[in-house]
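Computed from the coordinates by the stated procedures, all read-outs in this text should not be read as laboratory data. Here the structure is a predicted model, which is why all the values come from computation and not from measurement. Cβ atoms are built from the backbone, for glycine too; each structure is taken alone.
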Structure P
Amino acid sequence: MKKTKWKYSQLSFSLLELFQQEAHCPENKLSMLEIISALTIKGYPEVSDKTIRTYLSLLKDQGYQIIYDRKGSKQGYYLKPFLRPGETFLLVQALRQSNMLMDKRRKKIEDFLFRQSSLQKIHLPLRKEPRTKVANLLDICLTAIQSHQQLQFHYFDYDIHHNLVPRHDNQLYHISPYAVHIQNNHYYLIGYYKPKKEIRNYRLDKILHLQILEKEAILQPFSLEDYLESHFNMYKGSKKVLQLELRCEKNSPFITDLLERFEKITILKNHQPNMHHIAVKTAITPPLISWLMQQSSYLKVLSPTEVIEQIQSRVQNLLDLYPKKR
């Protein structure tokens, strides 16, 4: 803010409120006389033109676009909205469709958005689902990331029937948080897991008892772009049905990984208690082929043929690169 001898007082807030309520577009301008009259009613009886112009300048320094418009039959001041009507509509609609915020908090944010726009309050249907605690978890994660502190929490997996199963024998995880990512309407915490010396991701809605520790985070070389490309972006492109043979126990942690990577899993057959014939719909991409090869102890591709052939080709290239010694 520019240096000024004028003290930033309640008058600035009264001026801003006046513009937000009465002069938020070129069609609703206020003359200097109208501003003085309105401020007198608000309890500022002897405010001069010079004083008002000084406080308008202070508001401009704060980023508010106070415009003096000479066009039309009336000259005067108005507050240029920060948000366009379409932007306000989309933001408010997203807020009302989200289940991340409590109703009271959501309404306060909506009111703030409307004050930044010329759009009047709009009526949209509210979601009836119960609110979740993901917004609070996001606050904790982002605070820890910014302050470079470790996090601890309990984490859960899903079994093949989508029941919750505690992971790690219900022991606490200690993570050095690096980033938060959203994928398919799920939020993920990305961070360094020291016991395995690797960077992992954890879905926030499956985290319990999240706390910030008084321990400095362990900072390892990390590229968010590279991590997302290798762990989250393997499914871009046109999708096809992939049939797989799944071999693992019903409460294996790998089930969670599978459920997170594919939007929907269809169980076709149960050959044995720990063997399932499943189908998923996904794009066939090089990262996906790599992932399928890495998970060969759990998954066998049954179709389509093109995927099997791509895996065979890669395996053959490896065998050619590392031939058996005679």
Structure Q
Amino acid sequence: GLLSAVEVVERAVEAARRLDPVLHFVDELDAGTALRLAREVDPAGVLAGVPFLVKARTPPGSPILERLLAAGAIPIGTATRARPGPGSQTYGWNGREYTRNPWDVTRSPGGSTAGGAAAVAAGVVPLATGGDSGGSLRIPASFCGLVGFKGTYGRVPRAVGRAFGGLTTAGVIGADLDDVVLATSVVSGPHRLDPTALPHWPVPILAEGPFRVAYLSTLSYPVDPGIDQLIRDRLSVAEVIDVPLKLLPTDDAWPVLSALDAGRGVEAADVQRARAVRDHNNTALADLFDRVDALVTPTTLTVAHGYDQYN
């Protein structure tokens, strides 16, 4: 039978309390506020009564949170993330314990949206919010068998500055593709706090006819053979096109972006080289999409690492 919003939220809170001592995905649980919102929710909202977790340190007035609340979704608390630090932080930390992967508690759920991914994979909530610069939604989704979507910059508005030189985008992670598509449509579109936000885009409908897929097994780095074979097996039902794609390596990009965010001086020549790499790669990808409908790549080079490894 049907469950009320209060019953759904109560079940999510109970599951969080039961599983967090093992998985350590909760930053802060707020059952009182969640139940109050569930009692007051407008049933007409497209996400009415859907519980979710908010990535820790998300600003209270952020557009993504504002829009999920307006659609009737119910935050039950905040989820763990990686501690601030250099490079890619693919783990979670609640101040005492590392966040664990529900599929194997000796491994990390990825990061930096660690707690949200662990909670969704464990069935506590169907959705969690996050942000993605270099994989903070996509890597946890890969490690936990979920859907993590990083949209085009500006599709989901942000209320804060251009983290990592404008590479960071807000988004959601979920267990079901349809849930992620729906939530993304809810949080997308122009916003008064973000002058870079793009107009609302409808979900594209694929044209009839063959769907052409290009598979790129490596992006300058070797991929675990097991991951490569698994993707090839999944693509066996599609029309896969073997196309050469020569992208320039982006190894030097992260030190430059980190230095810019920290306010440190960066040589003009470094910025110019980074722009040249970006322009070359953008052109190569644009040419590729004249011939194919989708480019498939591995999300991560390896399977999930140990829960206490930093990256």
Quiz prompt | Comparison of P, Q - label where distance in nm of label points 7 Å out along Cα→Cβ at positions 58 and 298 is highest | solution = P
Quiz item: Comparing distance in nm of label points 7 Å out along Cα→Cβ at positions 66 and 178 across structures P, Q, which is largest?
Solution: P
Quiz prompt | Highest-scoring label, criterion being mean count of other Cβ atoms within 10 Å over residues 146-153, among P, Q | solution = Q
Quiz item: Where is relative contact order in percent (Cα under 8 Å, 6 or more apart) largest, in which of P, Q?
Solution: Q
Quiz item: Computing Rg/Rh (Cα atoms, Kirkwood Rh) gives 1.15 for which of P, Q?
Solution: P
